[in-house]
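What follows are several structures.
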Structure P
Amino acid sequence: MTLPEFPHFRDVELSLKDVIRAHFSAYPLEASEYTFTNLFAFRDAYNFRVSLYKDILMVLKDTAPVSMFCPSGGNDAGDAIAEGFNYLKHCSGEPHFERIPESFVMAHLIDNERFTVEEERDHFDYVYDAAELIELKGRKFHDKKNKANKFRSTFKYAYEVLTSDLIGECLEFEHYWCEARDCGKYPGLRKERCAILTMLKNYDALDIKGGIIRVDGRIAALTMGEKLLPDTMVIHIEKANSDIPGLYQVINQEFLMHEAADCRFVNREQDLGIDGLRIAKMSYNPVRFIKKYRVSQRGVD
């Protein structure tokens with residue numbers, strides 16, 4: 001299946017999985033947005049559409065405010081940005097590119113007077129040392145280690161690799177998790193729920209990795225992720241029964257031990273500016289951030 005030539009776009013469908021994955025593999029971007037799984041899972045929430053400008057993948061977010069994500073590919077990135085703005089000015093009141101990772105900014109935009117580049121702190125990805133999250137050694141992980149140890153000494157549990165025959169139980173767990181947190185009241189959680197359901201219902205087709213933890217025989221935690229870069233696992237989803245202390249720490253450990261043994265780093269995505277989520281992500285001691293930027297044209301009303 002081929003991609004249409006820019007400025008024509010098509011929806012993100014499973015039939016495009018191989019071509020989009022091959023593109024991101026050939027021209028990797030370090031930010032968590034740039035996987036086929038992410039584009040496919042959130043395609044309904046953001047109406048993602050894709051196109052090819054020369055050999056560059058263009059990603060359109062066709063919901064208000066309409067924008068584009070970072071171009072991915074070849075040597076004509078500057079031209080791709082310019083053509084993207086020409087397209088956006090006809091369909092957006094504030095034409096802009098978003099979620100542009102720092103490496104692209106430094107390579108193509110840093111000294112370009114045509115553009116304004118602004119940090120998007122709420123979308124910075126948190127990157128961790130995988131061995132540290134598995135071992136939880138030292139004073140900086142003392143509280144996490146204690147919670148994990150208490151869980152293991154208190155509960156009878158089992159970790160299982162997620163397979164297609166567990167999807168029905170996972171859907172029931174996701175429903176319970178959303179009911180407990182009243183997901184329907186919060187736009188962000190509604191969009192996330194849509195993405196989780198999409199990933200679960202297409203789990204085998206997406207070729208991603210997942211794991212669950214059972215407590216007393218019932219699913220109490222669920223996680224899914226995949227390789228973002230050769231040395232980096234990205235965690236797309238991690239949900240646990242928050243009434244069980246230490247469960248989040250243990251599902252994190254177990255998944256990385258079983259599915260990311262060959263990874264040096266773990267990307268746990270962004271905090272979206274949510275105070276509680278930012279505190280939680282900082283408490284795991286990130287080794288760095290993947291900074292992202294919003295790009296606008298100078299002198300354009």
Structure Q
Amino acid sequence: MPPVFRFAPSPNGYLHLGHAYSALLNHDLARAHGGRFLLRIEDIDATRCRPEFETAIYEDLAWLGIAWEEPARRQSEHLDVYRDALARLGRDGLVYPAFESRAGIARLVAERDRAAPWPRDPDGAPLYPGTARTLAPGLRAGLMASGQPYAWRLDMAAACARISALEWTELGAGPGGESGAVTARPQAWGDVIVARKETPTSYHLAVTVDDALQGVTHVVRGADLFWSTSVHRLLQALLALPAPLYRHHALVLGDDGRKLAKSGRSTVLRELRAQGVTPAGIRRRLGLAG
């Protein structure tokens with residue numbers, strides 16, 4: 001079977017040079033290995049994703065000379081698939097609803113920070129304190145019936161107790177030079193969100209399910225997602241899904257040394273195109289062969 005690569009942007013802004021690098025790299029690798037190249041639109045965030053951004057994604061990729069298999073997969077059209085995966089985790093007793101707002105969680109963490117530094121995840125965000133995990137079933141059911149917002153969180157301790165040691169094959173390099181067989185450390189993320197009341201999935205759950213359903217064999221993405229792979233490997237194991245090979249590439253940074261943002265007009269592809277920059281010029285700027 002030929003290898004399968006994918007590019008999976010979110011239509012919550014215009015593509016920039018960092019997106020171009022990832023898309024071109026995946027497309028080039030698929031072509032070099034006689035493989036397939038897929039486009040997936042990750043549009044589960046209904047509050048931020050907009051049709052004009054999705055249209056711009058198609059225009060920008062076509063301008064770069066990137067062709068993909070039609071039709072592109074749109075996550076918003078497959079919510080039932082994620083709902084089924086969430087239900088499976090629920091039947092196994094691995095998820096629970098948490099009702100705290102972000103402000104409420106911040107207050108809980110601040111209280112605990114006074115005694116000792118509260119642990120953070122690999123991205124630097126404080127771990128969820130886990131207070132909703134021990135709610136009485138009756139109280140939990142009452143809160144859900146009342147219409148109060150909630151997030152479905154993975155009971156990380158229970159999930160890890162079901163799975164032996166996990167690793168993934170890294171074809172690139174991690175922040176500490178990790179490559180080859182990398183040990184997954186999902187515990188570092190705590191009880192991550194896998195869905196919300198209004199949306200039956202999260203990034204972690206949707207990307208894991210989609211990669212499996214689409215037969216993706218090589219996940220090539222930015223180094224900022226390196227340790228997120230630990231969560232994805234755990235979900236793959238819990239849901240009996242195959243594990244692709246991974247390659248985390250270096251990020252394209254701005255002049256200030258920071259990761260590019262979609263709001264930075266100087267690196268947005270449509271702005272560069274309007275200035276007369278060519279696709280070949282984009283490739284040269286990114287250090288990619290023509």
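Annotations for the structure displayed:
- With distance in nm of label points 7 Å out along Cα→Cβ at positions 153 and 169 derived as 3.6, matching label from P, Q: Q
- When mean count of other Cβ atoms within 10 Å over residues 97-104 is calculated for each of structures P, Q, structure P comes out greatest.
- Value 17.8, calculated as mean count of other Cβ atoms within 10 Å over residues 33-40, assigned to which of P, Q: Q
- Computing mean count of other Cβ atoms within 10 Å over residues 185-192 across structures P, Q gives 13.9 for structure P.
Every number here is computed from the coordinates shown, using simple stated rules; none is lab data. Bear in mind the structure is a predicted one, so any value in this text is a computation, not a measurement. Cβ atoms are built from the backbone, for glycine too; each structure is taken alone.
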